[in-house]
1. Supply the structure label, taken from P, Q, corresponding to Cα Rg over 2.2 N^0.38 Å with the calculated value 1.12.
2. When relative contact order in percent (Cα under 8 Å, 6 or more apart) is computed for each of P, Q, which one produces 30?
3. One of P, Q was used to calculate semi-axes √(5λ) of the Cα gyration tensor in Å, for residues 29-68 alone, giving 20, 12, 6; which?
4. Here helix-only ellipticity at 222 nm (-39500 (n - 2.57) for each DSSP H run of 4 or more, over all residues; to 500) has been calculated and equals -20000, so which of P, Q was it run on?
5. As an exercise: Cα extents along the principal axes in Å, for residues 13-84 alone, calculated from one structure in P, Q, equals 48, 28, 15. Which structure is it?
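FYI, it's all coordinate maths here, none of it is from the lab. In this text, all values refer to a predicted model and were calculated from it rather than measured experimentally.
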Structure P
Amino acid sequence: MRKAIEKQEFREDLYYRLNVVNVELPPLRERKEDILLLAEYFLHKSASENRKGITGFSTNAMESLLNYDWPGNVRELENAVERAVILAKDSVINITDLPQKPMSTPHSTAPGKNLREVEKGHILNTLRDAGENYSEAARILGISRMTLYKKAKEYGFSVKKVDND
């Protein structure tokens, strides 16, 4: 802020008017213990505002919320929960109701695993999270259902049924 004042991009008198109390708050990624508390609050608030009977989050959805880094901090979390409440088909927010980013895996890589093993694990997890619905899993993964069937065959997964869109 001092640099902005020196460059005359921000008025010094306004800075002193606004700078009554400084609150240092670490980013949400450093306060993982707050994520679920905030998500529950936003869920109840949004469910009430949108007159939806949403009561909570599935285990997979909670894990996804906790594993995401939240670069947009609390506002991004609030928007993600509000979107999930609006789009939810059940009384519980599932991982498929969340935006793509929180559903993605954490930014770290799996040490000692090659790309094929990582892809196989990611497809398996996505299928599990989608209730083994290949159409939904393909949508989440951003690939066609036929591509997912080919990958499943390549990795030796058993395809129980062909689901219809």
Structure Q
Amino acid sequence: MLDKLSLLKWFSLSFVVIGLDQITKTAAEATLKFGQPEPIWPFLNFTLLYNTGAAFSFLADAGGWQRWFLIVLAVVVCSILLVWLVRLKPGQTWLATSLSLVLGGAISNVIDRIIYGHVIDFIDFYYQNWHWPAFNIADTAISIGAMMLLLEALKGENFNQP
């Protein structure tokens, strides 16, 4: 089990993700017009969009029930991640980092769902006419954390060892 100082470090990483995500979403809401792309680079726009569904807008047109379903699901997942993080052994840095990233991103998107009824997205990568689904900082943290968890699972329990 991690000591209090280690837990503080990992919770701080989650709070940094939440803070960055909420600040950038607030800035996007304040400066962007809904659905109006603002070119940044030839492959990147900032476009304010609202996602009432899950990843890749899954369930976005489900009629409203999905908001509460996704909130409950995220709270359950966050609870599991929190217990998992608390129970880690000292030295499990990679796993603690991945769990903290996923936890912070999930909490920040839940904050959006509770307050607004949707998740605020604004990062729009594209190539010619093909656009990746819009996302945000929380989604990025969740994706990085999930990839780290996958690598951890593929590598095995000695991943943190040289």
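1. Values: P: 1.37; Q: 1.12.
Derived from the structure labelled Q.
2. Values: P: 16; Q: 30.
Going through each structure in turn, the value belongs to Q.
3. Values: P: 20, 12, 6; Q: 26, 12, 7.
Of the structures listed, the value fits P.
4. On the way: P: -16500; Q: -20000.
Derived from Q, not from the others.
5. Details: P: 48, 28, 15; Q: 41, 34, 22.
Label of the source structure: P.
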